[in-house]
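These are the structures in question, set out in turn.
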Structure 1
Amino acid sequence: MMSKLRSLKKGLLQVYEFATRKEMGEAAAIDIANAIRSLLTEKDEVNMVFAAAPSQNEVLTALCEQKEIEWERVNAFHMDEYVNLAPALPASFGYFLKEHLFSKLPFHSVNYINGNAKNMATECKRYSDLLRQHPIDIVCLGIGENGHIAFNDPHVANFHDPEDIKIVDLDDICRKQQVHDGCFATLEEVPKNALTLTIPMLTSGQNLFCIVPAQTKAWAVFHTLNDDISERIPATCLRQHKHAILYGDKDSMQLIK
């Protein structure tokens, strides 16, 4: 039986705390599934963007177990990808989402970012055009250890970014997180560049479900909820979104008094 340890609000952002990662993921999955069902009563198809990270394991597992969802009417997108990392490698975000989600459900379409495109400007335009043709209904995201959302690290984050998707260089905190998460054995193996949806594109989503477990995210959660809203902590922008929910466990929420 899932029970919230705490419920609070920071700006427009609703925040829920659960005792365990499993309860957190199951609660978020129920809310996401309900949002999908509701939207499908209003429109022919639903467009969803998914984060790829171990922090999303529990919610993706629980989402695959949700019943009576017409996945054949859902278009899936992913929000970021490394540049020049072989797509067959487990550390590839496309590979992660295929293994944990895209291969398990009968989506209407699955739309990958190609981090190995010969021309990155052309790839950005292609993916931007796709997103413009399929306005985002739901975003399932996390928060990085440095407060990033997608790969919008503080030094490249722009709340008024004119781009929909762009190539960025990753800061060392972000790259070290990939080692902490077990995605790479050493920092030297982590790519230095990635393609990412920008903050305006992410926050254009009608509903944002932000899943942030683990003690390693406690600093980021604290500053997301308490700092001034600015690109210094990119995730602070969630406090200005009309339909955003943050789900944490007792470890990630331990600094919130």
Structure 2
Amino acid sequence: MLDDKNGEAYNAVLTALKSGYRHIDTAHVYGNERSVGRAIKDSGIPRKEIWVTSKLWPNEYGEGKTTESLDRMLKRLGLDYIDMVYLHQPVGDVEGAWKDLVKAQKAGKVRAIGISNFDKDEELFDKFMKTVEVKPQTMQLECHPYAQRKYWQKKLKKNNIQQENWYPLGGRQSNGLLLRDPVINKIAKVHGKSPAQIIILWHIQEGFSVIPGASNPDYIKENIDVFDFSLNRKEMKEIRNLNTEKRIFNPPYEQQKQFYLKTILID
């Protein structure tokens, strides 16, 4: 979600929850945790029925520092606990941050812990997996029919880590590239569904956790309306064959690294 201009995040989350969504994904860097928390409260839906995910930024990493950052995150969200917290980027004091996340999980402040975008530095990922006592339960990465991340699919399965996909529809930067794909549109026409619904169901049938972003109420409602049909083997194969590992957001890692380290988030 984008920064909460004109209550965009609040309205989107409230619409999503009323439409049947029960997983809300946010992050400190999105600047909308307070709005997310208010929408959850105002929805009237019992807290235990909603899965809330948020993410820590690199300047919040470090033993002791991460614990304080988590307390501030809980305050921003207005929650007693968070279902999932990720380390948002693989830079900075990852080891110190992870130690605090493990402590927070044991204390009940966080239910599950994971890592995000660690596919940017496989060496760091491998070192991390060898040195941490408690393994991440989930990893977020960019994945969609044009970049199916086959290598990382296998690697995450080998490490018993659930894959969660951002940019599942290609993201705004793609300008609707996947939604115009002829194969996806052909399948959509057969089922009387939209291209977005076909892509989302493909993710689900592949066994991925998927987090499509939307602020338009119509799109929010459309994206969840995927449980009354299924894709057959031929259709799944046709979509798999679209893979070229062509990512939408993939600037040089060193460039990203410097940006993340220089960007300081405050409450």
Structure 3
Amino acid sequence: MHAEPPDPAHNPLTIAGRTFRSRLVVGTGKYQTYEVMRDALIASACEVVTVAVRRERLYNAQGKSLLEFIDLSRYTILPNTAGCFTAEDAIRVARLGREILGQLDNPGASWVKLEVLGDKKTLLPDPVGTVEATRELVKDGFQVLAYTSDDPIAALRIKEAGAASVMPAGSPIGSGQGILNRNNIVLCLELLKQGDPSYPVIVDAGVGVASDVALAMELGADGVLLNTAIAHAKDPVMMAHAMRHGITAGRQSYLAGRIPKKLYATASSPFEGTISYIPGE
């Protein structure tokens, strides 16, 4: 009787002392309706959802609250500082998120997905502002999960500032371009995990399809955070299913260990011992 293949759930993701079976983090913005968002979250099997906590973003035009469609007993909410362009603004929004989630008794109250952006067109991060905000938020008792570019040195500086997780971008936010620079992601992983192989590194931003998610995991990432790829898909719920399978396939592929790449072919079956035809016999 053959044993079942290893399940990624047997090697769970741990961030800031909390453990999760799923390695997929899903955003709650940009969906056509809150109902579609709710169904997509369920289909993704994620356990952490990220929410922009500025008060004006928590309600839609009909006055419905986003939080009414998120099962607070099922998900850890990761409040984010989306739309902040200074360290001061990001710190203020993070504290607002802690206040809101503290009232809801959600375990994500002391967490923040930190975004300090440097440019409105590209939405690329401000590395100096991100380090500054990380230091201040850590002093204030936050577990900081920090969005950064795929620059390995910038990522390392953020870890040194006290971030509980560093989240390098695969490509610009919402672009759907996938992972543009595999080598930089690998270098980020190498530098961030030096001396601590369990340090969580999550690819954040830019993925478009399930193969992008699988690739991130095959490179050795501990998880993937995404939003637009699901929310703006033609069928968000089906795409959420796809992302769920992509994260599992990529993780298992990474754990299994890929074969080395070679320039020339290697036959699957040996040539030795095969039947040969000799003309005239």
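Every number here is computed from the coordinates shown, using simple stated rules; none is lab data. Quantities reported herein were computed from a predicted structural model and do not represent experimental measurements. Cβ atoms are built from the backbone, for glycine too; each structure is taken alone.
Looking across 1, 2, 3, the calculation of helix-only ellipticity at 222 nm (-39500 (n - 2.57) for each DSSP H run of 4 or more, over all residues; to 500) that yields -10500 traces back to 3. A value of 22.8 for mean count of other Cβ atoms within 10 Å over residues 86-93, calculated from one of 1, 2, 3, originates in structure 2. When percent of Cα pairs over 34 Å apart is worked out for each of 1, 2, 3, structure 3 gives the greatest result.
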